[in-house]
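Q: These are the structures, in structure tokens.
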Structure 1
């Protein structure tokens, strides 16, 4: 790739480093105009320190809400959002030191509603790679390096370029950019859909802080403005739904060699990745479900299978919709049965307390509700995904996990030791995770193979399975 097409990443990275280093600046807004202040980064967040200059002239009507603060810092005129309250500052005595958190700040003149070309850069706290998960597009940058860890995603017709790169000090960054002229909020929503999609496929949700750079031109060479915002903390889980290198997970070297030589494993295509991110962009519920998968994967073992079970229920509603969940009886029959059962309760249960009788009547009114077990199975049927006996057995345990019970998946008895309970929890977790991965990837059109983590971990769980290490995400008939 020629240098003419290299991404101009040095300038934004230098801005990030410059602003992140501790230094002194000058506040330029009343009532603190001219006061020297120090901005520093501590434990992932920015702090602003200054010393109260003495008796300040109060405004006729001091603002009670927190106000933006203008701050000249290291050659940049910054607007620090919602930093101080006039009434609090005026009340402080001379020499009192003030420390305020600085969460959001941007260059003076930046407006979220003004269309720009945007680039988002996230400093990473560990290495991110999607070489074995995603179809890639190589790129170069003005650090004079080439990278294979790049890809594309199309959301609402806008092609976003995604890549992982490092600077001269080997610090890693994630970059997401678009050459489409758009408002901050529109781009930000697209970028976060891409971040969530990458998080699902790689097990690493990049977070902590985002630096948005706004450009006037398509070359994204010299930013007109930048905007800093904190975002949710990074999440890292050890599991990924897809991996095209069998040696990454399979401990049996001969079997890994055999599968590798078959060359049947394919990464998620840009089209499928775009389908995934489009659904994340369109649906807050789906985004929340994917985030819960990641949070559950990073949580303690006692919570993990319950978190996955909640996601399975959410996905069932998203994929099939309530109208496709078939009740046991049609409406006419259901009405007849409810009326007859109500008559029985009213005639035979006159002597029981009214509260108990109302409970029974309430259950009668719900007699035709779709069972959770059948509702959770429907999306798999809709997508043509066959479930085996072990899958169905696990789905049937959903309520146990949601109520804090550990089902006996190996029939070892109620007095089974704690180590067996922990292995049951782990087995349920990886099997739930595999089911969720298969369901999501089939829904977005991925027709290759996903990792069967229940099979991969069978020696640890001591639940031996007559299954393959890889499962086809989408059957040929369904695709």
Structure 2
């Protein structure tokens, strides 16, 4: 059918009309349904309204022309169905999204100083670009009413300016193999949170400004049905390429970071000794050659599905951590990674670590259980009045250098002999010998230079 355009009064005189209706109906055969959008002016011609009345419908050329003319202050989208923005506009005013909006590939819903206000609804992109600042009001909803996402297989969706979320859950969907880029950060108020709905291979990337939240439970990870992992073995990827991300909690005791990979590509992407990280099975925290500071690491991993804190680059990385929870049954520190513990309680190592950096214990106790080891550690340094306890002979490797402060302590279980390369106590290097610590023995053997003749 042909398009029908009805004009109640000329555009030039719309300032004198309290409500001037411009009806543009596009009829499409979808069974018996008719796809339609009704456009109208409100508030003395300063607000332009798109009312989506049936099915998913593309915005009209006439509407784009009105917005590009910059003759209105506000653009309101409402109705019962989704509006598809399949062509870009240069509208500089405010946009009010009260019904779902979908951006086509490389399309944008306006530019300039205006903001986009989303109330209890969603913006989904097919690789589109959002040029305006976005303010989400999630309407006190803890379900899936308010969404931000990118459709899978359509490249990168970019949010150029800051996103602010308040009051309820903002549900982020990085659909399969898509990437959502936050260039100017994401700010979550104390009354809101973020739920990452993990789809196969989606990526969230934070670049120029950090993710900040004052909420007690700011970011949660929800699998829904069985997780759909991509070729890397992960469901979702989070990449922090900006310093200063500030969270109370990454993950949630009931919605842990599961089947996901988190990367930090700059130093101090996290610099919060009170931040808690909740990891579950087959998740990974890759420091990528950077230094980070976090609070409490909590691992809950079913047998055979460990979580890993690692550094996959050759450049060394250091993780400063307050404390780790007892892993159940396996969580592994790996790669060229040094770990610095500062918690004043007991941190139990009851799993085999493969990390080949140093270990520093500044407070409390680092306890190696009967199954715990860190055989590739280059240096073990115990500062202040901190302590290390060892319950198995293979807890440390023969190439490990041990340094104890004057008031620190080392306790080895009865009948055990632990062999290391060197021992320094209170700044004084001790000669090769056997030393009693607790009820066990520390054997110091430095093989020195060995010449092999063949």
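None of the figures in this text is laboratory data; all of them are computed from the coordinates on show. The structure displayed is predicted, hence computed values, not measured ones. Cβ atoms are built from the backbone, for glycine too; each structure is taken alone.
Q: Tell me which of 1, 2 gives 26.2 when you compute Kirkwood radius over Cα pairs in Å. Before the final figure, lay out the partial values.
A: On the way: 1: 26.2; 2: 25.0.
For Kirkwood radius over Cα pairs in Å, the value 26.2 is produced by structure 1.
Q: Matching task: 3.6 is the computed value of distance in nm of label points 7 Å out along Cα→Cβ at positions 69 and 117. Pick the structure from 1, 2.
A: The read-out was computed on structure 1.
Q: Using helix-only ellipticity at 222 nm (-39500 (n - 2.57) for each DSSP H run of 4 or more, over all residues; to 500) as the calculated read-out, with -500 as its value, let me know the right label among 1, 2.
A: Of the structures listed, the value fits 2.
Q: When you work out relative contact order in percent (Cα under 8 Å, 6 or more apart) for each of the structures 1, 2, which one comes out largest?
A: Once relative contact order in percent (Cα under 8 Å, 6 or more apart) is worked out for each structure, 1 has the highest.
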